[in-house]
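Quick heads-up: structures coming right below.
What follows draws every value from the coordinates through simple rules; no lab data is involved. Please read these numbers as outputs of a predicted model, since none were measured by experiment. Cβ atoms are built from the backbone, for glycine too; each structure is taken alone.
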Structure P
Amino acid sequence: MAVVDPVVGFFVLGLIAGLLRSDLKLSGGLYDTLTIYLLIAIGLKGGFELASSDVGALIVPTLVIVAASAVTPMVAYQVLLRLGRLPHADAASISAHYGSVSVVTFAVGASYLSRQGLGYDGYMSVFLVFLEFPALIVGVLLAKGLKADANWRRLAHEVLTGKAIVLLLGALVIGWIWGRDGGAALVPFFEGLFKGFLALFLLGMGVTTAARLADLRRVGLFLVGFGILMPIVSAAGGVLVGWLLGLPVGNTHLLAVLYASASYIAAPAAMRIAIPEANPALSMGASLGVTFPFNVVAGVPLYLAMTQTFYRTMA
């Protein structure tokens, strides 16, 4: 049995097609539709789980996980500024991308767990929702010395009303209110077809990533190394936090995946407003051109191995 989840094979197929300059591509409308589907599906699953869970018991873990996630952009900023010698604006912007999260990487991680026969709690998508915010705030604060007149109201509106937050949070609330029984008619579509739609989305992401590989010439070897090593370090932090909170292996693995992922949807929009001086080619080249393919192909299995090894060691 192949170690890598078959949905990742579609990402590789899209990547190869893009590199071969095939005419394969997903239309913008279909790409947006797939994005909306994935966001709603993940949010609903979390809502269904919340409906049958003790919400109060999630308050402390959520606060700890969110607070700990703020460490990633602060560490990344120092590495980029001192070792990479990047300009202040670029270091802050890239740090925000790496502190925020990727919904699709989370979906790949969840799919991989299911393939391995390991369970996880649907409320992990609650953490996914809240982990969008801290890094974006920290990124702006890191850049504030450069741009003290940042438009906080506009930035907050951009982040809070972005489709990722609106759909994830909205679907989560809908699933929470109606529960799995009330939303039974939605389950075959949003759960039964999930992996098929994820495969289509990853096919398109492969083509998009191939187009972004040209940016690697601009991000340089340092950022290529950063785009691989930083997720591994962040994932290790996620494993530690999950273990300290007493989460089961599956949940901790997904937390490690979230910590290791880098945003290419919410963060670019927010940083465009907060730090217009930053070069988006650097942040997108690193997050989408390096970290995303590394995570979906090699990172997700690596983080599960890290989690299982750590849990066995600490048992």
Structure Q
Amino acid sequence: MPAITLKQRLYQHYLTFIRRYLDKRQPPADNVTLVQKLIFILPTRYGWWFVLLLGLLYLLGTNYQNNLILLLCYLLLSLFLLSIVLVYQNMSGLTMQCRTAAAGFAGETLQVTLQLSSAKPQLMLSFSFMQQQHTELMPLPATSLTLPLPAERRGKYSLPRIKISSQYPFGLWRAWSYVALAQDYWVYPHAEKMLQQADDNSTENSGAQAKAHSGDLLAPYRSGDSLRHMVWKRLARDPMNPVVRQQQFTPQAEPCWVVVPPATGEALERRLSHAAWQLLALEQSAQRYGLKLPGLTLAQSSGAAHLQRCLQELALC
């Protein structure tokens, strides 16, 4: 493990302080409306240069007693101060909520849908999740918005804070807000079929192994294949291209059990990945299936709701 530098440690303390401050100022809620206490406003880089320009104009106007320069300075100052009101009113009144929990598999990018509503049109608003670089511009008219959210590890997580920012209308001031919505998202185990299943007993049918019927699948002969699977009649017709017969197992349309034996570490992750693949395959084949986990059993059923429940239990395993 690499040692944490002083800079990284200070940055972590800074993030912890910011999170506590935001949680106290705006705790997670089902829907959030941007009001004065939730909007922060500071000058942009161009805004600070604009302030320097105002200072230079004021010094020139007073030093040379030039009323035209002073008038220009006051007009620009009025524009600068008016921009604060415009950038605030452009963000205030926006209401956000997330009605459905996003779900996906580990390694994918989830799509989080936000519902937006406002009594007045908002312009040049950008949305992103906190500590993420990807931003989305709010469409017009504002009804809904989809934000990508990378899913790395399985589990159930709270939705990160959503950063809303704007530099409307002149780019002199930047207004932003961090909105916390009381919504979760699910990351299911990565669905992957296990290549070697010699000792795998993760699929049962009525307490025994799942019944399957086999079909013949021809494949080119490779070194190490059993000679008992050789298709001798075809070899007699074409000696240069020997083929072997492989058994292809497909589950019958009967109730099945998907079982995840007790395990830890990488072994558990592999079993969960294979169990997720089995659930998707059984659901696609319109079979009834159940799930057996250590300490939990879900009755046999089928359908999208049952599949979602099974995958959620795998994510929490």
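With Rg/Rh (Cα atoms, Kirkwood Rh) as the yardstick, tell me which of P, Q scores highest. Intermediate results must be reported in sequence, preceding the final value.
Numbers: P: 0.95; Q: 1.22.
That would be structure Q.
With helix-only ellipticity at 222 nm (-39500 (n - 2.57) for each DSSP H run of 4 or more, over all residues; to 500) derived from the coordinates and found to be -22500, which of P, Q does the value describe? Structure P accounts for this read-out. Computing distance in nm of label points 7 Å out along Cα→Cβ at positions 138 and 178 gives 3.7 for which of P, Q? The structure behind it is P. One of P, Q was used to compute mean count of other Cβ atoms within 10 Å over residues 34-41, and the answer was 20.1. Which one was it? Considering all the candidates, the number was obtained from P.
Taking relative contact order in percent (Cα under 8 Å, 6 or more apart) as the criterion, the top-ranked structure out of P, Q is P, with the highest value. Can you spot which of P, Q the value 29, 25, 16 was calculated from, given it is semi-axes √(5λ) of the Cα gyration tensor in Å, for residues 10-161 alone? Here the read-out was taken from P. Supply the structure label, taken from P, Q, corresponding to distance in nm of label points 7 Å out along Cα→Cβ at positions 26 and 258 with the calculated value 3.8. Structure Q accounts for this read-out.
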